[in-house]
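Peer 1: Listed next: structures, encoded as structure tokens.
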Structure P
Amino acid sequence: MNKPRTKPFNYAIGMFGTSIPINMLKTYAAIYYVDKLGMTTVQFALMLLIYTFIDAIDNPVYGFLSDRTRSRWGRRRPWLTIGTPLLILCFVIFYSPPAFLAGNSLVAYCMLFYMLAGTLDSVINANYAALFPELFRDDASRANANALRQAFMLVGMIISIALTPMVTHALGYSLTAILYGLLGGGVILYMTFSCKETEPQPEEEKPQLWNSLKDLFTNRKFWVAGFANAFYSAAMSLVLASMPFFVKYALGLSESQSTFLFAAVLLIAIGCVAVWARLVKKFSLMPVWRASLVTLAVAFIPLYFAKSLVSAIICSALVGFGFAGIITTMDLIGAKIMDEDTQKHNLRREGIIANSLGFMNRLSGLFTSSAFYLVFVIFGFESGLNPGPQPDNAARFLLTVFPPILMVISFAFSFFINFDKKEIAPAGPEVA
């Protein structure tokens with residue numbers, strides 16, 4: 001078994017850096033531009049619609065370009081080194097609009113720098129994700145590195161989502177963006193220069209776009225893993241979107257109390273990723289992945305019966321336990337797919353595969369939108385002004401009925417994919 005040349009900590013902390021700016025960007029853009037600066041919800045929605053198409057396309061493109069890069073610094077490092085300061089610059093500019101902007105000029109400013117920051121984040125994550133299967137070559141080292149990586153991601157989410165209202169209240173959005181940008185960018189660059197990327201062989205062939213797409217589209221395991229991940233992503237997206245509804249209408253509490261439920265999910269997840277990583281070492285990847293999927297599906301059931309904040313917090317902790325299992329194992333599945341592609345085609349294409357799997361996550365929006373439509377059809381829940389006759393049941397449906405259905409479908413997909421039991425250890429393709 002080959003030992004990784006890069007310490008898991010050095011790679012994993014990069015997820016903390018990538019989580020900080022993008023979570024603040026996507027979580028608080030609406031409240032800042034719509035509520036504080038006067039953009040209309042229609043204008044903001046149009047911007048998000050346009051960005052959705054850009055976001056769905058740019059990840060595979062950046063992954064492909066990264067795979068084809070040849071330089072003395074490696075494939076991924078040049079993109080990370082150049083992309084990081086540009087991301088931070090656009091992120092800070094987004095939250096620092098000139099005071100004279102208004103109307104269409106404000107909309108254009110918001111749209112330009114939101115999309116620039118979003119696509120630069122795709123550059124960073126395309127290359128960061130591609131490093132994972134290259135640096136860590138077996139399930140045991142991958143489980144360790146990924147457990148650390150997901151723990152850092154969750155800590156980043158706590159800072160950039162849960163604590164941001166307090167920070168912006170004290171410092172304002174512009175100074176908060178500068179602080180978060182320096183913190184996140186510094187961590188990304190530390191990861192970039194402390195990870196020892198495998199150098200490409202001079203004779204190694206560069207991937208071709210058409211052949212890469214053809215091989216990817218005919219790879220059954222890619223589609224199975226992609227759909228399993230899409231249904232899981234939709235379930236967790238619904239958790240984030242519907243938690244305030246659940247607290248307000250099902251528990252009869254202030255929406256701000258949802259912070260405690262979010263904290264229960266994230267803090268328990270941080271503590272449990274190491275537990276799931278040990279289970280991967282002991283029982284192997286596939287059974288543990290399936291166990292995590294079914295665990296999350298079952299964890300929603302007690303939450304349906306929660307009647308108070310305390311009982312809801314306890315039940316949310318169960319959701320956090322299942323969530324930890326999936327984030328610990330899902331990326332290992334993707335790494336296995338990349339390993340097999342390297343062995344079969346004698347090419348290094350981690351970038352395009354990792355980020356095409358990310359593209360599949362965008363499908364989750366179709367399922368979450370279906371859930372909100374069903375709430376309107378079944379319960380008559382139209383809006384906060386017109387919540388219908390059963391807003392409590394509508395909220396419970398969103399949080400505790402539809403997500404477990406999605407998780408059962410994800411669990412079913414998991415049985416259509418398997419890998420050889422032998423470890424895949426080579427660091428790259430063989431060169432004739």
Structure Q
Amino acid sequence: MRSHAGAQAKLITAQLFSGAGIASGYAVGGLLAEQISGRTAMAGFAQMSVILGAGLLAYPLAALAGRRGRRTALTLGFGIGTAGALVVMLGVALDLMPVFMLGMLMCGSSTASGLQARYAAVDLAAPGATGRAMSLVVWATTVGSVLGPTFTEPGARLGEALGMHPLAGPYVISMGAFALASLSALSLTGEASAPATAGEGEDAARAPAQLRLGPALRWALARPVPLFAIITIVAGQMMMTNVMVMTPVHMDHQHFELSAIGIVVSLHIAGMYALSPVFGWMSDRWGPATVIASGAVVFALTIVLGVWDALAPQSSMGLLTIALILLGVGWSMFLIGGSSLLTASVPAEAKVPLQGASDSAMNLGGALMAAMAGTVLETGGFLWINLMATGVLVVALVFFLRAAPHLRRSGPWARA
């Protein structure tokens with residue numbers, strides 16, 4: 001039990017540093033791409049690169065965890081992110097967009113590792129407490145992620161002091177934070193360093209052999225509940241990414257100060273993580289689908305506020321702040337509810353491949369939205385950004401209605 005607590009503490013530490021590293025560069029990545037290329041549309045492509053990197057690496061890292069253990073996979077993932085921050089700075093120094101985009105792609109590896117850490121916590125959790133175990137590790141990202149965007153201006157001054165482009169300075173902070181996350185993951189021992197093939201509370205030596213990706217996906221696609229769980233995880237990421245990556249650019253176009261943009265991003269990220277223990281408890285107490293349904297209501301309210309701001313003569317700092325906080329809360333509810341439902345609704349031999357596949361799908365879906373978001377903002381403004389999110393929410397609700405009868409038959413809202 002003590003080893004479980006120690007491993008969870010190390011996962012939490014890694015998440016704290018990773019969250020700081022991701023958020024430090026997140027607020028300025030789109031602005032850098034816009035300045036290097038001279039095109040607003042490229043702001044979305046820069047953020048798309050980070051999410052695409054997470055999507056491309058999520059499944060390979062999960063497969064590595066299944067063979068060599070979570071410690072190996074997490075250490076490598078955060079290490080790639082460390083190298084990525086360095087490549088970003090090189091791309092800015094050379095004023096080469098392809099090099100900059102490659103670095104952003106590599107930074108996505110830290111996102112993939114941070115997401116995998118929540119399943120590492122589930123591997124160590126007692127039966128009936130998976131939602132809380134997962135949510136504590138997700139919550140650990142709060143401190144680092146909220147602090148990260150506040151490094152924007154100090155990072156810019158650091159960049160100037162080092163003779164760099166000011167907005168490249170925050171990536172110096174990102175590089176150091178990712179390196180510390182990698183070292184924290186490397187210190188994991190015991191169950192966390194064993195192959196991640198055990199079920200909840202199950203010894204790794206007695207775990208069943210994992211299915212290959214193809215059979216695992218065919219199994220999930222044929223069943224409404226696990227399919228709905230995957231759709232929930234993907235849809236939450238797509239809606240959050242679509243609105244979030246363009247909000248700093250939208251605020252810049254509305255002549256908000258860089259410090260104001262950093263505050264809104266920080267509060268958004270607080271919404272993403274701060275309440276996750278509450279949602280984990282709700283998932284264990286009332287079932288994951290209850291959390292997901294509540295998240296859908298929060299997302300709907302977020303979109304209403306976003307449309308309101310888009311139609312107003314002048315953007316409101318207060319309105320955007322509330323909308324972005326709720327956007328983060330909805331994402332958290334979809335992530336924890338969807339991940340808990342996925343874990344509870346699949347057999348042990350399908351867990352790792354489907355966890356990796358769902359994380360890949362959520363990031364690839366987010367990358368698609370980010371790739372389109374710059375062009376959509378340029379063409380239709382912030383209103384069309386929110387209308388895109390509405391379409392994704394409608395799709396998620398269709399899959400919810402399809403799964404609802406099966407959820408009811410599985411108990412009170414599919415309690416894990």
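FYI, it's all coordinate maths here, none of it is from the lab. All figures in this text were calculated on a predicted structure; none of them were measured in a lab. Cβ atoms are built from the backbone, for glycine too; each structure is taken alone.
Peer 1: Of the structures labelled P, Q, one was used to calculate FRET efficiency 1/(1 + (r/R0)^6) of positions 47 and 247 (r between Cβ atoms, R0 = 25 Å, to 0.05), giving 1.00. Name it.
Peer 2: Clearly, the read-out refers to Q.
Peer 1: One of P, Q was used to calculate helix-only ellipticity at 222 nm (-39500 (n - 2.57) for each DSSP H run of 4 or more, over all residues; to 500), giving -25000; which?
Peer 2: Answer by label: P.
Peer 1: Quick check on the output: 12 is percent of Cα pairs over 42 Å apart, derived from one of P, Q. Which one produced it?
Peer 2: Structure P accounts for this read-out.
Peer 1: For distance in nm of label points 7 Å out along Cα→Cβ at positions 183 and 407, which of the structures P, Q scores highest?
Peer 2: Top value of distance in nm of label points 7 Å out along Cα→Cβ at positions 183 and 407, among P, Q, belongs to structure Q.
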